[in-house]
Structure 1
Amino acid sequence: MNTVNTEHDPTGHAETNLVRLSARKLDAAALAGSTLYTSTEPCAMCTGAIYWAGIGRVVYALSEKDLASIVTEQSGVPTLDLPCREVLAHGGNTVAVTGPVPLPEATEVHRGFWH
């Protein structure tokens, strides 16, 4: 669950919160065998958390660029053009990435959140 607004924490993205919870409950082998599914391509911060936790695979629906087109309709909301594959390409561990996966519901969820 995204807690950016409810906890007043800019790092409270859903992916980062899930990674923190998973890292507390699962051992390294379980994390490596895990797949994180998300409605949106993980941002650089979330991708770093996924990488450092050792999660083996990420599947996302909405691309970072598609999300940026929704978010930039608002003023004052920062975006970062740094795809998760690019972040992961600079690491020594492999994280498999699948996406974007066409899923109209992902777009609607984010339109509802950002508007």
Structure 2
Amino acid sequence: MLSNLKFYREIASLEVPLLSKILYVLFCKFMYVKEYRKKRFYYPVYVQSIVNRISFSIYEDDEEWKKKLSNVSDDSVIVVSWGIPMITFMSLAITIYIALYIVILIVLQ
């Protein structure tokens, strides 16, 4: 989430509702197209004039999206979401964090 803050100008200029902007900042990642082309398991959720969505299908192929975005400038900022492998590890980390938080609250009482 903090890495998204360096794209505050792009976030402000997005032509989407405020709720979508909030969801993008909290659950997605802003990156340049040149970075996106080097990564795996990331799926575009917002590319100006190409795609505007909140979620994606788990059956999508990230390589297919890279082909679709081949004509987009490398310096363009897009919003991507993590795929299944990333979500699994993030869910595990969040679960551990919540469990530790509850344990600490119980111990401090």
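Work out which structure the value 1.04 belongs to, where Cα Rg over 2.2 N^0.38 Å was derived from one of 1, 2.
Numbers: 1: 1.04; 2: 1.25.
The read-out comes from structure 1.
When helix-only ellipticity at 222 nm (-39500 (n - 2.57) for each DSSP H run of 4 or more, over all residues; to 500) is calculated, the result is -12000; to which of the structures 1, 2 does this value belong?
On the way: 1: -12000; 2: -15000.
Among 1, 2, the structure yielding -12000 for helix-only ellipticity at 222 nm (-39500 (n - 2.57) for each DSSP H run of 4 or more, over all residues; to 500) is 1.
Taking relative contact order in percent (Cα under 8 Å, 6 or more apart) as the quantity of interest, name the structure among 1, 2 where it is greatest.
Greatest value across 1, 2: structure 2.
FRET efficiency 1/(1 + (r/R0)^6) of positions 71 and 95 (r between Cβ atoms, R0 = 30 Å, to 0.05) was computed and gave 0.80; which structure, 1, 2, did it come from?
Numbers: 1: 0.80; 2: 0.15.
Traced to structure 1.
Rule-based calculations on the coordinates, nothing more; no lab input. Predicted, not measured: the structure shown is a model, and the values here were computed from it. Cβ atoms are built from the backbone, for glycine too; each structure is taken alone.
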